[in-house]
Structure formats: C-alpha cells, structure tokens
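K.L.:
Have a look at these structures, which come just after this line.
Here, each number is a calculation from the coordinates, and none is a lab measurement. From a predicted model like this one, the values you see are computed outputs, not experimental measurements. Cβ atoms are built from the backbone, for glycine too; each structure is taken alone.
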Structure 1
Amino acid sequence: MKFKNTLSLFKIEALNEMQSATITAIEKQQDVVLISPTGSGKTLAFLLPLLEIFDKEKETVQVLILVPTRELALQIQQVFKQMSTGFKVNTCYGGHDVKTEKNNLQHPPALLIGTPGRIAHHIRKENVNLNSVQTLVLDEFDKSLEAGFHEEMSFIIKNCRKINKRILTSATQLEKIPDFVGLKEYEELNFTNSKQEVKETLQVRSVRVVGDDKLEALMLLIGKIGSKSILVFCNHRDAVNRISEQLEYYKVEHGIYHGGLDQHERERTLIKLRNGSTNLLITTDLAARGLDIPEIGAVIHYQLPTTEDTMIHRNGRTARMNARGTVYFLLDSKDHLPPFLEIEPEEETLPSKFVAPKSGKWKTIYIGAGKKEKVNKIDIVGLLLQKGNLQKDDVGKIEVLDHMAYVAVKADKIAATIKLIREEKIKNKKVKIQQST
C-alpha cells in the first residue's frame with residue numbers, strides 16, 4: 001500500500017475514503033478543492049502527496065500552507081514532523097517571536113506554514129522569498145475568509161509567482177472562491193451534506209434543566225459522564241469563566257480556552273488535554289475547529305449554537321474517524337432545540353447528587369528549555385528514567401516547544417519525580433522544572 005511506512009508512524013492501517021480520493025486528485029495536474037468536516041483527516045490527506053513533490057536538491061521554500069490560526073499551524077507542523085521526512089519545516093504566526101522566525105527563515109524550509117498576517121509581514125520585511133513556491137495549500141480557507149484575511153492572502157499569492165498546484169480545503173461549502181486564489185481547472189471533492197448528517201457513531205441527547213439553575217445541571221451532567229474527555233461549549237468567554245469558578249469550587253480538574261487568554265496559556269491548556277492531564281475543557285467556539293484535540297468522548301452545548309455550521313463544527317469534535325461519541329444539548333426553560341437539528345434527541349436524565357469525576361492518571365511536568373536550547377525528547381526521557389526513578393510506562397506524551405517542554409508523567413509519581421530532578425541539569429544547564437498548573 002502506498003505511504004504504508006508513513007501511515008505506520010500514526011498507527012493507521014488504511015486511509016479513509018476522503019483521504020484516498022484527495023491524494024488521487026492531488027496527484028493529477030489540476031488544482032483541488034476539498035470540502036470535508038472537521039476531524040475527517042484532511043491534514044494527512046494533503047500532506048502525504050507532498051512527500052512526492054519535495055526536492056532534496058532545492059534549498060528554497062517549495063510548499064506554502066496558509067492557515068487561519070496559530071493552533072492549526074502548530075498542529076500541521078506536528079503532523080509533518082511525525083512523518084519523519086527529513087525536510088525542514090517552519091511555522092510563522094501572530095504571538096510568536098518575530099526575531100526567532102526571521103532567524104529560522106535565513107535557511108529556508110522546504111515547507112512553510114503560517115497565518116496570512118505573519119507571512120505577509122515577513123514578505124514585506126524581505127525575510128522570506130516565495131518566488132520558488134510551487135505548491136500552495138489554503139487550509140480551512142473558509143475560516144481564513146471569515147477572519148478577514150482577504151488582502152493578506154491576495155498579497156501573498158501575488159508573491160508566489162511559480163505556483164503550479166493549488167489545494168484548498170474547507171469544512172463548509174463555499175458560495176464563491178475569490179479570484180485572487182487563482183484557481184483555473186480544478187477538481188472539487190465534497191464529503192459533506194448541506195443538511196446535518198448524524199453519523200452512526202454519534203449519539204445525540206437533550207438534557208432538560210429542572211428549575212432555573214443551568215450551571216448546577218451542567219455539574220450533574222459532567223459528574224454523570226465521568227472520566228471521559230469532555231468539551232463544554234459556550235457562546236461567550238464570561239460563561240466559560242463562570243463555569244470554571246464553579247468547577248474550582250467543586251475541586252474538579254479542568255482547562256479553559258477562549259480568545260481572552262494569551263498564547264502560552266492556550267497552548268498549555270491544549271497540551272494538557274492532548275496528554276491526558278486534563279479531560280475536561282470549557283471553551284468558546286474558538287476550539288470548535290482547526291485544533292489538534294484527539295478522542296473527545298462527549299460534547300456539551302451549554303449555550304446553544306446559533307448556526308448550523310457552528311453546531312456541525314462543535315459536534316465534529318467527537319465521534320471522529322471511527323470513534324464513538326455523544327453530544328448533549330443542555331436546555332433550560334427558555335431554551336429550544338436548534339431548528340436546524342433534524343433528529344429528535346434522546347432524553348437524558350440527571351442524577352440528584354453531584355459526584356466529581358475521578359482525576360486522570362497523568363499530570364504534566366514543565367521544563368524551562370526547548371528546541372532553541374537544543375533540548376529534545378530523548379534528553380527528557382533520559383532525565384526522567386535515569387534521575388527521576390521512572391520506568392518507560394510512567395512517561396506519557398512529550399511536547400517540545402521553542403523555549404519550553406511539557407511531559408506527561410503518571411500522577412502518583414509526579415511529586416517524587418520532581419523532587420528528584422528539580423536540581424538536575426539538561427544539556428549541562430540548570431533549568432526550571434515544576435508541575436504545570
């Protein structure tokens with residue numbers, strides 16, 4: 001099977017229908033427009049055929065991927081690195097250190113991933129030359145348009161004078177593709193329906209709040225769902241913060257995610273969700289798409305989605321690929337099920353008493369050094385096993401960023417481990433080591 005070795009790195013035995021069709025289309029001469037829901041595996045679908053496009057003899061940017069958010073840029077970078085191609089990849093996005101990005105671009109990557117605003121900045125400052133880019137990917141293009149990146153994308157594409165392949169992905173059908181994209185002959189692949197499609201792996205339930213305390217009902221529902229990973233969606237960050245206060249009162253471990261948090265806070269929250277240190281995330285629609293959030297067991301609509309697209313993106317966070325999941329609509333006396341929900345949900349009853357979910361088996365250690373200090377995963381594993389008195393099974397997911405790293409460690413071992421390693425050096429340098437809050 002084609003790409004078998006690469007797929008084995010992701011523990012994937014076979015491509016899904018969308019991925020197979022997309023790869024076949026990309027390998028043809030024309031451009032490709034892919035419309036497919038969040039969580040369907042689009043990233044691998046367009047990255048895999050790039051393996052046959054890259055030329056080891058060229059020391060220029062060969063492929064440019066434009067994305068609407070820093071989180072999506074980092075997600076794609078992570079997937080590409082996991083593919084172990086040997087080709088250099090860099091990301092550029094708002095909130096990242098501009099000087100670091102400029103230094104990285106002095107030796108051009110084969111793959112450049114970035115948000116339109118930051119890539120446009122580097123072009124204007126002459127930090128990067130995109131004249132040699134032959135393949136352009138506009139990932140989550142609909143969201144980039146929603147974010148108002150029209151001018152930046154148009155400017156960037158004008159500076160890519162040798163594009164011979166355009167790949168555009170979107171989670172929703174586009175009414176019109178702007179002329180600046182430069183699409184001519186293209187193949188459109190549509191793996192969505194205009195109407196809401198409920199997958200067999202997705203259960204939909206409604207919870208009617210008795211009385212007027214919706215927040216208390218949410219606590220009861222969270223307690224009933226238990227230790228599964230849960231996303232609670234709100235329409236406003238104030239609601240996220242109110243729920244967080246209530247969870248703190250009940251001493252329930254959780255994370256929050258919204259636009260009012262700084263980049264590092266949001267990054268840390270997602271890392272802890274990915275590595276199992278946090279199983280409960282309270283969020284706005286900022287987390288509805290474009291993030292690397294695996295294996296969510298349940299989605300709760302605490303505040304109801306205002307549009308069908310919003311509902312589809314939220315629901316798409318669970319029952320991904322071949323997994324199963326449940327969506328809950330929490331309804332108080334003033335709420336009605338969304339008119340665009342075309343099935344009748346099952347009624348879910350709530351227990352009379354709140355039982356806090358059990359804490360996860362992982363906790364996260366923060367290490368104050370990263371890639372720029374030449375620290376890698378092997379260094380971290382060595383430190384934990386040799387000095388931290390841990391076994392391999394005690395160490396979970398490790399993520400190394402530019403100037404810091406996070407590693408999941410068994411919860412019952414973390415206190416003793418930190419005590420053993422906090423005075424140790426990494427790369428002959430003393431760094432800050434502590435439990436991540």
Structure 2
Amino acid sequence: MQTLIKGGRIIDPARGIDAAGDLLIDSGTIAGIEPGGSIEPDGDHCQFIDARGKWVCPGLVDMHVHFRQPGEEYKETIATGSRAAAAGGFTAVCTMPNTSPVNDCAEVTRFIIEQAEAAGLVRVYPAAAISRGLEGRQLCEFGELAAAGAVAVTDDGRPVSDPLLMRRALEYSSAFGLRVISHCEELELSAGGAMNEGALATAMGLPGIPCAAESIMVMRDISLARLTEVAVHIAHVSTAESVAAIRRAKEEGIPVTAETAPHYFSLTEKAVEGYDTHAKMNPPLRCEQDRLAVCEALADGTIDAIATDHAPHSELEKLVEFQLAANGVVGLETSLPLGLKLVAGGLLSPLQLIERMSAAPARILGLPSGLRKGMAADIVIIDPEVEFTVSAAGFRSKGRNTPFEGWSLRGRAVLTMVGGKTVYRDAGFGQ
C-alpha cells in the first residue's frame with residue numbers, strides 16, 4: 001500500500017527545502033519526494049492525503065522527556081508519554097534516566113526500549129545515567145549502556161557536582177558515541193530555592209534561586225569541553241548569563257550545544273504569581289531580560305534545539321504548598337504551538353523552527369532526520385492556522401501540570417507517522 005501526500009508545503013531543514021510538492025510513501029519508507037512538483041502513484045492501490053495549506057515536515061524529535069517508567073507509572077508510562085508525543089507531532093523522544101530504579105544499567109535501558117516497542121507508537125531512545133544511582137560518585141558502565149541502546153548519558157534532575165567526574169564522563173563517553181547532557185546547577189546556590197531570585201520572590205516571601213546557580217555550572221562544563229575536546233550538551237537553558245557563555249564558547253570553537261524549553265521563551269517569573277505550582281520548575285522561570293535572551297539565542301543558533309523537558313506529576317505533588325511542590329511541567333502537546341508563536345512573531349522562519357525541533361536534536365543525539373528517498377517515513381503534518389484553546393483535560397499524557405491552561409494558540413500537528421504508520425490523526429483532519 002502506498003500513501004501519497006499531495007500539495008503540502010514540504011519543509012526539510014536537512015536539505016534546506018521549503019516548497020509545495022508531493023511526497024510518496026511505500027512500505028514504510030519515503031519512495032519519492034517532489035518539492036515544487038507532483039508525483040503520480042505507480043501502484044494500483046494508493047491512499048491519498050490532501051495536505052494543501054499544511055506543512056509536511058520530518059517528525060519532531062524531543063531530546064528531553066521524563067516518562068517516569070519504571071517506578072512512577074501513576075505519573076506517566078512509556079505508552080501514555082508516547083501517545084502525548086505522537087499527538088504533539090513527535091516521532092522520536094529521548095527519555096531521562098531519573099526513574100526508579102535509575103536507568104544506570106543495561107537491564108533498565110533494555111526495559112525502556114521493550115516497553116516502547118510494545119506501545120508501538122514513537123521511537124524512544126533512552127539517555128542513561130552518568131553516575132550510578134545519580135549519586136555523582138562513580139561512573140556507570142557506558143559501554144554496556146551504549147550496547148543496550150542508550151544514546152546519551154546525563155544525571156538530569158541533579159548536576160554532576162564533581163568536576164573530575166564530569167571530565168571523566170566526557171572522556172569516557174566519547175569512546176562509545178554517547179552525548180553528555182549536563183544539568184547545570186550549583187547546588188550550594190540553589191539550595192532551598194523555590195523560584196527565581198529577585199524582587200518578586202521577596203514580595204511573595206519565597207526563597208530565590210539566582211541565575212548564577214545555572215551559569216556558573218555552564219561555564220565550568222564549557223571549560224571541561226575545551227579541556228577534553230569532547231562535546232557537551234547544556235540542558236534547559238534559562239538565563240541570559242548562560243546564553244552569553246554558550247555564545248562565546250561557540251565563537252571560540254569549543255564543542256558545545258544547547259537546548260531550551262518552550263516555557264523559558266514563553267513565560268517569565270510572573271507566571272508564579274498567586275503561588276501557581278503549575279509554573280514551578282527547575283531551573284525556575286526567569287525575568288523578561290532572560291526570556292528575551294533565550295529568544296535571541298534561538299534566532300541566531302546559539303541555542304540549537306527546543307526540547308520540552310516534559311515532566312508529568314500528579315495532583316499529589318502539585319496541589320501542595322508552593323515550596324513543597326514538585327518541579328516540572330508537561331510540554332509534549334503544547335511545544336509545537338508555542339514554537340509557532342515564534343514564527344508568527346517573526347523571530348524564526350518555518351524552516352528554522354522545524355530545524356530546532358527535528359534536525360538539530362537528531363544531529364546532537366546522532367539520530368536520523370529528514371525527508372529523503374529511502375528514509376523511514378517519520379513525518380508530521382502541521383496545520384499552522386488551526387486555532388484552539390489549551391485544555392489539560394484533553395491531554396494524552398497523564399500529566400495535567402501545565403502553565404498554559406486556557407491559552408489560545410494557533411497551529412498544531414494534525415497527522416503523525418512513524419515508519420509510514422499513522423500514530424496520531426486529529427479528528428478534524430481529512431474529514
């Protein structure tokens with residue numbers, strides 16, 4: 001059975017394509033692509049998808065998600081997280097290792113991959129722990145983890161405070177093709193903090209976390225990347241100081257990449273007014289100056305990728321006193337629409353947005369991405385004009401902890417394919 005996607009705006013950052021055309025899928029792979037042209041099916045049986053007025057893009061890649069399994073399945077499972085990812089237009093995700101037990105051994109890595117295969121939705125690539133038990137004392141067996149299917153190592157949720165251990169992680173990981181993802185936080189500065197340090201925190205009577213808690217560690221890991229000549233990836237960048245350090249490092253040719261999350265380019269610390277725990281995260285939401293710096297860094301490529309840091313929690317962890325509430329928000333089903341706001345505002349072109357959400361994270365993790373003949377048909381079709389109101393009650397994720405409840409947004413995924421198989425279709429598309 002062939003599938004012919006007709007008349008869509010084909011956007012492929014890997015080849016710099018942005019043109020209307022047709023795309024043919026056969027047996028799960030891309031059999032033909034004609035930007036600026038048309039394709040006639042060569043088989044007797046062909047399914048047609050009318051994509052006029054829509055964008056046809058490589059599947060989005062989220063390099064930073066928390067699917068909570070094993071250990072906290074009441075918050076999220078690999079299956080429910082995968083459903084949320086598919087609905088958001090993602091065909092591949094990278095799961096963080098702070099599960100219970102921690103993904104610090106081959107058995108847990110294989111378990112995650114097996115659960116993803118059983119779900120049969122999106123491609124799930126585990127990131128394993130840098131240190132055993134995320135304790136920051138002893139390196140994991142990177143070779144075994146890579147052989148089991150891990151694509152990166154990180155102690156995300158906690159920093160690697162010991163600089164020697166981080167140096168060894170960089171040196172050791174390079175032998176196995178694993179990217180080191182750094183959670184940059186100086187714990188002595190952030191200890192006890194609940195939100196961004198500043199006048200608002202003082203007015204609310206909450207202990208603050210200074211921007212330096214992030215940027216100091218960013219600078220340390222840039223120095224280690226210079227020393228080892230091994231690439232380091234900086235997770236969830238939130239401050240202007242971090243952006244400036246990363247920009248300088250790239251200008252000097254130091255191997256560093258970076259990501260930010262939609263909440264850091266869409267919100268500021270004001271979102272926590274009223275003690276809204278759905279806006280409590282780590283690193284915390286910062287001030288407008290930081291938000292603008294993050295936006296500028298996305299525009300000029302200082303920040304390479306947009307990642308959700310999808311972190312579902314139940315009401316048990318969120319409907320409590322602000323200082324006691326768990327950090328984190330869900331993001332898989334709102335990331336693309338929030339990114340499209342950057343396009344509508346003229347900050348990014350459509351090609352740049354899709355690059356930040358597909359080609360760049362795939363390149364950092366060493367994964368395939370693009371719309372070329374012979375590649376797996378991992379595709380998202382986006383309606384950039386559809387308008388909707390965010391309602392957490394309708395999320396595919398188990399998590400409802402979003403700061404974007406009630407927001408009016410424009411544009412979202414209407415069809416997601418993985419290997420030519422439709423894993424998500426909006427009820428209104430093609431009807």
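K.L.:
If relative contact order in percent (Cα under 8 Å, 6 or more apart) is calculated from each of 1, 2, which structure is the one that comes out at 20?
P.N.:
2
K.L.:
Of the structures 1, 2, report the one carrying the highest value of mean projected area of the Cα convex hull in nm², for residues 218-329 alone.
P.N.:
Max of mean projected area of the Cα convex hull in nm², for residues 218-329 alone: 2.
K.L.:
Taking 12.8 as the value of mean count of other Cβ atoms within 10 Å over residues 178-185 derived from one of the structures shown (1, 2), identify that structure.
P.N.:
It must be structure 1, since only it matches.
K.L.:
Can I ask one more? Out of 1, 2, choose the structure whose coordinates give mean count of other Cβ atoms within 10 Å over residues 138-145 equal to 18.2 when calculated.
P.N.:
Answer for the origin of the read-out: 2.
K.L.:
Now, a different point. Using P(r) over Cα pairs in 10 Å bins from 0, in percent as the calculated read-out, with 4, 20, 28, 27, 16, 5, 0 as its value, let me know the right label among 1, 2.
P.N.:
Going label by label, the one that fits is 1.
K.L.:
Still on this structure: Can you tell which of 1, 2 yields 0.95 when FRET efficiency 1/(1 + (r/R0)^6) of positions 74 and 394 (r between Cβ atoms, R0 = 30 Å, to 0.05) is derived from it?
P.N.:
Computed on structure 2.
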